[in-house]
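Student: Below: a set of structures, written as structure tokens.
Just so you know, all these numbers are worked out from the coordinates, no wet-lab data involved. Everything quoted here is computed from the prediction, not taken from an experiment. Cβ atoms are built from the backbone, for glycine too; each structure is taken alone.
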Structure P
Amino acid sequence: MTTVAILPVSDASGERIYRAVAGDKQSTGKTAGEALDALTAQLEGDEFSTLLIIQSFRPDWFFSAEQQQRLSELMNLWRTVRDQGQSLPPEQQAELDSLVEAELKAATARTAALVQQLNQ
């Protein structure tokens, strides 16, 4: 089964768009659905499953608003220094890595909670 991630991002003009990513394939769209449709057109029939879980990207008890804000700040900084051919200072990179790990754990916990609800 192929994992598909759909993320809100800002385009060059600062407008919110959505990027859908599955392995080495990706697409963008004005909506999450548009990005997903463009991505599924690139996938082989056996690469795509019919179960979709779309995260609202709102704070919750698994990943707070403060964590989301700091992750966004660090990701923007990371992109800026990357585009300049540089790296984040080690302490900021460690903080970014920690927040990415925390969001991954939060996503796993959200999924487990959803599976538990579906099994009731």
Structure Q
Amino acid sequence: MTTDQLTFDLAELVEPTYSPDLSLAERFAIFHEANPHVADALESLAAQWLAAGNRKVGAKALVERLRWESGLRTEGQAYRINNSHVSFYSRLLIERHPEWADCIDLRHAPAVEAA
């Protein structure tokens, strides 16, 4: 698969309105519910990277690649994904693909672990 054959949807992001008293986990859950295509795109990018023979993939790199692709393909409207969501996406990818557990490093994240 070449970079011209990306297999994910670059639908427009829905920017939820958050109550100021919500935790990061709650904010991520609301964002993810409004934008499930983001996790699907990250999953596709991770699968592409790992299928190319790479042994490790960083969720932060995947998010940056998704921002890059969305900026190129949506007329300069790069995805605005909160950096605080990256650790939640790491864990979601492993939940979806337990076989990737050794491929995605998880860092200590108190906000995620409290969720």
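Student: Out of P, Q, which structure matches 130 when volume of the Cα convex hull per residue in Å³ is calculated?
Tutor: Label of the originating structure: P.
Student: Identify which of structures P, Q gives the largest calculated value of distance in nm of label points 7 Å out along Cα→Cβ at positions 40 and 88.
Tutor: Checked P, Q; max of distance in nm of label points 7 Å out along Cα→Cβ at positions 40 and 88 sits with P.
Student: Comparing P, Q, where is relative contact order in percent (Cα under 8 Å, 6 or more apart) highest?
Tutor: Checked P, Q; max of relative contact order in percent (Cα under 8 Å, 6 or more apart) sits with Q.
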